[in-house]
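Chemist: Multiple structures follow.
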Structure P
Amino acid sequence: MERIGRGRTGTGTGRREFLKGVAAGALLGGAAAAQAQNGQAARKPDPLPHVTIGGHRIPRMIVGCNPIGGWSHSIRNMTLAMTDYFDLPTTVKFLQRCESFGLTTWLTYWADKPRAALKTLYAQGSRIRPYYLGSLDAEGRLARDILEYKPLFYVHHGNDTDMLFRAGKHQKVHDFVKRVHDEMGLPAGVSCHNPDCVKHMEEKGWEVDFYQTCLYYVTRPKSEIRAKLGTAMLGEPFLESDRDNMLKVIQQASKPCIAFKILAAGWHCDSDESVEEAFAIALGGIKKTDAILVGMWPKFKDEIAQNVYLLRKYGAA
């Protein structure tokens, strides 16, 4: 696939040329989304692009859980708005609509609401399969309760990965991978925000099945930001150079990767054009064997239909 606008989309003529090119596509995408929402599709849509990760063939776009759990990466009122919207019935309807588009893989968290949603869906014959983030507890044990929900994978939590690597405690992350394999018999992934974590695992030849890689190093310590910029932002850092840095690591990784925060927790969502640009850059910058993970909050528009349209447009093999 041609890598559209890569490296030139921040400012200047490159970005303007890109946006001219995607404007028409965004309009078509909006029309397709509306048509799908109204049940007026002229024919059955083609299957979604799929990849194989951890021995499982899955859609190339995974449904995220941050909006459902209220992790807005923004101000508290945004968090409250998300959790207010995503009550249990709405969560179930949201996942049903995702499945109707062929999105059958869900990264979720371990709490009452997602468990209740899964039980409701399974009682109705749903084919959605979850997977979870986790880490070893203080005694070095795994959360075995997740096995009741037949997860596809178990992935070391990215925030914990970054923290442990920063503290020189890489072995705890490696132990998680080995225990997931040996004690649960599941594929094991490692999530991270710092590309140096992936470089270390690659250099040491860890037996990890895949990496879950954030396109923005949002856990970067304030001290590093001040050393880099002379000051630090009030909230989490979304630096434009981070995306290129992680995409380069993803391209060089020997294992499949699941790229997440491709929309920068909403910072790329000011317009349909900027959403399309973010999808094009992410899907054009990862390997053909990689997937993306996208959270959705369809309160104001049909983000599910829009994102599926963009997946088809930029994520086909």
Structure Q
Amino acid sequence: MQSQEPSVAWSFEAIGTQWWIGVYQVISQAKLRHLKRIVAERIESFDKTYSRFRADSTVTKMASSSGLYVLPDDSKKLFDLYRKLYMLSDGAVTPLIGQVLSDTGYDANYSLKPGKLTAPPKWDDVLSFQAGVVGLNRPALLDFGAAGKGYLVDIIAQLLQDEGISQFCVDAGGDMVCRGHETGLQIGLENPADPTEVIGVIDLANGALCGSAGNRRVWGDYTHIIDPSSLRSPKNIAAVWCKADDALTADGLTTALFFVPAARLQQVFDFEYCVVYADGRIDCSMAFRDVLFIQTEEILA
């Protein structure tokens, strides 16, 4: 049986969250130093493109000037997912939510002081994307928080594989990818009503697990998820987890499930899910139902 303990691991903070990377095979110290360096460089490159919290990013430049912007080749996967989720959610999941989030106080300075909110524009009225080029017919502050962190986890996972690392786990604030494990790593599902407890433990051997909870970033009446039609944060859901082949999909779907029934999303995506509602009810697919400590018809205390 494969050990749950990695041969080497390291932790660091980046893009506003805590990262942990574990390698489950023997590597040299020189290799470890090399991995740490290229991982840090790749995260910095991603952040400099997509972050709305730094003055030198491409996204920040888009907020001040219309025109065409060339993005990295890997941007296609990100925009393709957003477009699918945008259509499935009737516009609720949108990269054009950035200005709304900023105006609630979730801005570059983290002021957390809400101001006047204005509904975001429709995608086709402002934004186009083709062959790695974003077109804006007017300035717009984009936000990729719904799926960007998960996608960066995928990118780092692929980087490790390209470096010959076949057994590893990458965890960025609870969004994680594990590869090459004979038996799954046991991942606890945090009780949104009590962060010191878990409501279940799921095995993750080869795939991605992402979560989203309204209790993580809260200020006033807002969380990091805003409904662009009501300009309010959904309060009916306490926590969501999704398990999929990749973290880009899993991360995006955790946000989409705040707005779209799982059955509709499953017509397009292959994933497992668990939704904990604010009143304690739980709705989940079979992969999660089998690992919960309580029955889904029970009310979570």
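Chemist: Any idea which of P, Q comes out highest on Cα Rg over 2.2 N^0.38 Å, for residues 60-131 alone?
Modeler: Working: P: 1.07; Q: 1.21.
When Cα Rg over 2.2 N^0.38 Å, for residues 60-131 alone is computed for each of P, Q, structure Q gives the biggest number.
Chemist: Same structure again: Hey, FRET efficiency 1/(1 + (r/R0)^6) of positions 100 and 220 (r between Cβ atoms, R0 = 35 Å, to 0.05) derived from one of P, Q reads 1.00; which structure? All intermediate terms of the calculation are to be shown ahead of the outcome.
Modeler: Values: P: 0.35; Q: 1.00.
It must be structure Q, since only it matches.
Chemist: Upon calculation of helix-only ellipticity at 222 nm (-39500 (n - 2.57) for each DSSP H run of 4 or more, over all residues; to 500) from the atomic coordinates, which of the structures P, Q produces -8000?
Modeler: Source structure: Q.
Chemist: For structures P, Q, calculate distance in nm of label points 7 Å out along Cα→Cβ at positions 68 and 268 and state which one comes out highest. Could you put the intermediate results ahead of the total?
Modeler: Working: P: 2.2; Q: 2.8.
Checked P, Q; max of distance in nm of label points 7 Å out along Cα→Cβ at positions 68 and 268 sits with Q.
Chemist: Thinking only about relative contact order in percent (Cα under 8 Å, 6 or more apart), which of P, Q has the largest value?
Modeler: Of structures P, Q, the maximum of relative contact order in percent (Cα under 8 Å, 6 or more apart) occurs in P.
Chemist: Let me ask another. To test your reading of the models, identify which of P, Q gives 30, 62, 8 for P(r) over Cα pairs in 10 Å bins from 0, in percent, for residues 84-123 alone when calculated.
Modeler: Of the structures listed, the value fits P.
Each reported figure results from applying straightforward, stated rules to the coordinates on display, with no laboratory input. This is a predicted model, so every value here is computed, not measured. Cβ atoms are built from the backbone, for glycine too; each structure is taken alone.
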